[in-house]
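Visitor: Dropping the structures in below, format is structure tokens.
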Structure I
Amino acid sequence: MSNHISRIEQFRQFKQEIRGSEAYLIVGLDIGKSSHHAFLGTATGRGLLRRLKIKNSAEGFERLMAHVDFCMTKERVSQVVFGLEPTSVYHKPLAEFLVERDYLVVYVTNEAIKKNRALLDGRWDKNDTKDAANAADLVSQGRCQYYDLPDMALRDVRSLLAVRMSLKKQRHRLRMRIRNNLVAQYFPEFDKLWSKSQAENLAIVRWCLAPEKIARLEFDKFFQMVTTRSRGNDQYCRLRNIWDTAHHSIGCQAGSALELEARIMVEALHQVEEHIRKVDASIEQLCKGFDEYKLLLTIPGFGPYISAVVLAAIGNAHRFENQSQVLRLAGLDLNASRSGQKSATAVPVISKKGKAHLRYALYQAGLIASTANTGFMAYFAKLLRGREREKGIRTKMRVKLAAKLLVIAWTLMKKKEPFGPDYLDID
């Protein structure tokens with residue numbers, strides 16, 4: 001933790017003194033999968049090494065460091081900063097290599113790279129050598145961001161959250177393929193009778209999706225095949241309706257492939273759901289090792305998953321100097337075009353430039369808190385007061401509540417204290 005704080009302080013000092021400084025060697029890096037392109041120069045715009053290509057390997061990294069050491073000795077500079085343009089995950093081995101050796105690592109955003117590209121020579125063409133120089137140019141202006149490389153436990157949480165997100169997308173694809181492909185093609189009437197009981201729906205798809213197969217079964221046999229226990233009259237009537245409908249379905253004739261396809265799809269869905277349960281359990285277990293996680297759970301609307309998302313996104317709360325930086329992390333900062341005659345009537349909207357999954361999690365937390373907690377219900381009512389008839393106002397105010405929750409979460413993590421009603425500040 002102390003090393004992380006010292007890196008933050010080093011970055012802040014660098015931002016204050018980089019412009020026009022002769023004390024820094026700047027290394028701009030355009031990241032690739034198998035190799036990286038590097039540009040070595042100074043903050044005053046002088047290029048020292050323009051076309052250095054290194055492999056994404058230990059040998060390549062050592063070669064880069066040899067050139068860096070040579071240029072630092074030759075130019076008599078005492079400090080070096082490495083500016084990366086993050087590309088997928090290809091930058092992570094190099095970044096970790098540099099951070100572990102106590103070098104200052106920053107990153108420049110893809111949007112900044114794109115906007116600055118034409119300013120270098122008045123042209124917009126893109127190539128790896130030019131992008132390395134582009135990254136170095138942005139770093140020399142201080143237009144870069146702190147490269148966050150937290151402790152391994154927090155990195156594990158972030159990795160598992162990414163896995164969970166991928167699994168959730170797989171589950172959605174499988175559900176849509178089952179319902180919009182298999183059911184819609186072979187038993188379209190079943191779609192209107194789809195219930196909240198996921199187990200029964202999938203059992204029908206798995207064992208007897210073809211209407212002619214259901215029609216050949218006695219109802220009692222069909223009932224036993226697709227249920228594990230009786231849930232009352234509503235369940236009986238629904239399954240009876242499905243059984244009756246199967247006798248005059250307009251679905252396509254089913255071939256021998258349907259049974260195999262349905263089994264594969266349903267088993268794949270069950271497997272993905274089991275993976276999600278295991279990942280959720282692992283995330284919760286990892287998060288219990290963080291004191292901040294326990295504090296986040298005290299916030300109304302924050303369950304295990306939302307607390308994990310916020311913890312992983314913020315990481316070390318002290319790397320943010322003010323709440324505006326935290327809001328930009330989630331893309332909840334307000335922006336408006338206030339130029340010209342329309343400046344007085346411009347309506348600010350959230351930028352949506354930050355982490356979309358964090359923004360979504362916070363909105364869900366705000367939705368729960370504003371309907372289940374008396375303090376947040378009163379706060380939400382205060383936000384709505386006098387504007388109840390505006391179109392979409394409830395959604396807008398829940399977004400505002402989501403931003404409030406993020407600031408509260410950051411404050412709790414920074415101060416190491418649980419949530420209290422004073423944080424709402426309701427008059």
Structure II
Amino acid sequence: MMGLVLLLINLLAPLGVLGIVLKFLFSPRRGLLRDLPEELNERLGGLSEQAHAKLTGRPVLWVHAASAGEVAAVSEILRRLRQRSEAPAVLLTTTTRAGRDAAQCLPSVDAAALAPIDCWPAVRRFLRQAKPYALLLVETELWPNMIECSARAGLRIGVVNGRISERSFPRYRFIAPLLRPFIRRIDRLAARTAVDGRRFVALGVVEDRVLVAGNMKYDRLSSRDERGRAELSRLGWQENPVLVAASTHPGEEEILLEAFSGLCRGFPGLKLVLAPRHVERADDAAAALRKMGLSFCRLGAPPPPDACVLLVDAMGWLPSFFACARAAFVGGTLLPVGGHNVLEPAAAGIPVVFGPHVEHTQEAAQALLACGGGFQVEDAASLEEVLGRLFGTTEASASAGRSAQALVHSWQGATQRTLAYLEPVISPPLTTGHAS
């Protein structure tokens with residue numbers, strides 16, 4: 001059965017790759033395809049000479065994450081690993097180029113690369129070149145060839161921050177009979193919640209190999225990045241009330257800007273920091289700002305005298321603005337996207353506003369609503385009304401922000417639990433074997 005499934009997956013892999021390329025080709029993000037030729041070697045399992053040089057002669061821990069969000073989730077555990085006297089070399093692969101770029105910025109990552117496509121020859125080539133002793137998967141990266149090839153090469157396999165969303169679980173359950181032989185290869189899995197743990201067991205993970213450890217993202221939510229404060233000072237906005245709109249999507253920005261325009265009539269000094277979910281969409285967001293007649297500037301650029309919006313067009317800046325804001329709106333929630341990280345602004349001690357579509361962050365959104373640190377809206381009118389209350393008095397936003405921050409503090413500690421549980425997987429062997 002396993003052999004037939006692998007054969008089918010590998011026969012269909014070229015069609016899957018073609019489908020992804022066509023999807024991007026006919027989407028607003030088609031510009032990402034321009035680097036495809038130079039990425040091809042990594043997609044086919046190759047490593048650069050620089051990566052080889054950094055990994056050769058050292059035990060290699062292979063960590064695989066989907067994109068920048070998952071890289072951020074695993075960053076703290078990698079930082080703690082790096083502090084050990086017998087720290088392994090960390091090779092972090094990602095599905096997206098944005099994830100690889102984020103991984104390259106982490107001091108605890110020795111080499112970052114795009115993950116090989118999930119077909120047998122590419123994964124085998126990657127294993128022969130990287131020679132890792134273990135594979136650490138982040139969240140829901142359940143790739144059959146990646147798991148099976150690694151297991152056959154003698155790698156220990158662990159999962160950190162394991163999660164399966166309510167929306168995706170029915171799809172996984174439908175193909176569970178095909179996935180089960182591969183998923184049973186997982187040696188240890190640290191799940192975010194009890195619900196996630198039960199879902200992994202239902203898909204085939206051995207029950208006594210699952211620990212509910214909590215969400216490691218909560219442990220890295222305190223940011224000491226002062227770039228945002230410095231940028232607002234450059235603009236002369238350090239004394240102005242600031243709203244941060246985080247991880248916004250097409251169609252959502254228009255709703256947000258309608259509400260913001262209304263707020264500006266009641267709060268003339270109000271400023272907006274607008275950070276689209278994908279930085280390559282900055283030009284689209286700029287077009288929406290022009291259409292609404294809102295004066296804006298970009299990071300580091302000279303501002304027009306009447307600028308009221310700062311457009312964030314570079315990765316890594318967003319968290320640094322939360323501590324300077326009076327409130328935050330988190331995107332992907334007014335449209336059926338599923339939502340993004342609502343706890344990042346909460347950790348900075350500011351109230352969090354979001355729409356009804358929070359499937360990807362349901363637990364945190366509900367907890368914020370319950371403690372009074374979060375506010376749910378439906379449209380531009382309700383968004384303007386809620387923000388009007390928060391900006392109306394300093395105490396209203398400060399009180400909600402304190403509640404939000406207290407919730408984050410109560411949820412921290414997952415990294416240490418995860419690290420202790422996965423010790424048999426991630427510790428380098430006394431004699432490092434090589435994948436063949």
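Visitor: Given 15 as the derived value for relative contact order in percent (Cα under 8 Å, 6 or more apart), which of the supplied structures I, II does it correspond to?
Guide: On the way: I: 12; II: 15.
Traced to structure II.
Visitor: Can I ask one more? On Cα Rg over 2.2 N^0.38 Å, for residues 61-116 alone, which of the structures labelled I, II is highest? Walk me through the intermediate numbers first.
Guide: Numbers: I: 1.26; II: 1.00.
Largest value of Cα Rg over 2.2 N^0.38 Å, for residues 61-116 alone: I.
Visitor: -13500 is what came out when helix-only ellipticity at 222 nm (-39500 (n - 2.57) for each DSSP H run of 4 or more, over all residues; to 500) was calculated for one structure; which of I, II is it? Show your work: numbers first, answer last.
Guide: Numbers: I: -18500; II: -13500.
Matching structure: II.
Visitor: Let me ask something else about it. Comparing I, II, where is FRET efficiency 1/(1 + (r/R0)^6) of positions 221 and 277 (r between Cβ atoms, R0 = 30 Å, to 0.05) highest?
Guide: Details: I: 0.40; II: 0.95.
Going through I, II one by one, FRET efficiency 1/(1 + (r/R0)^6) of positions 221 and 277 (r between Cβ atoms, R0 = 30 Å, to 0.05) peaks for structure II.
Visitor: Out of I, II, which has the highest value for distance in nm of label points 7 Å out along Cα→Cβ at positions 205 and 245?
Guide: Values: I: 1.5; II: 3.7.
Once distance in nm of label points 7 Å out along Cα→Cβ at positions 205 and 245 is worked out for each structure, II has the highest.
Visitor: Identify the structure, out of I, II, from whose coordinates mean projected area of the Cα convex hull in nm², for residues 93-260 alone was calculated to give 17.5. Can you show the working numbers first?
Guide: Values: I: 17.5; II: 13.4.
Computing mean projected area of the Cα convex hull in nm², for residues 93-260 alone on every structure in I, II gives 17.5 only for I.
Visitor: Supply the structure label, taken from I, II, corresponding to distance in nm of label points 7 Å out along Cα→Cβ at positions 333 and 357 with the calculated value 1.4.
Guide: II
Visitor: Of structures I, II, which gives 2.9 when distance in nm of label points 7 Å out along Cα→Cβ at positions 85 and 349 is computed from the coordinates?
Guide: On the way: I: 2.9; II: 3.9.
This value belongs to structure I.
Visitor: Quick check: 0.05 is what I get for FRET efficiency 1/(1 + (r/R0)^6) of positions 181 and 269 (r between Cβ atoms, R0 = 35 Å, to 0.05), calculated from one of I, II. Which structure matches? It would help to have the intermediate numbers written out before the result.
Guide: Working: I: 1.00; II: 0.05.
Label of the source structure: II.
Visitor: Assuming 89, 60, 51 is Cα extents along the principal axes in Å as calculated from a single structure, say which of I, II it is.
Guide: Details: I: 89, 60, 51; II: 66, 45, 44.
Going label by label, the one that fits is I.
Taken together, the values in this text are just the output of simple stated rules run on the coordinates, not laboratory data. This structure is a prediction, so every number in the text was calculated from the model and none was measured. Cβ atoms are built from the backbone, for glycine too; each structure is taken alone.
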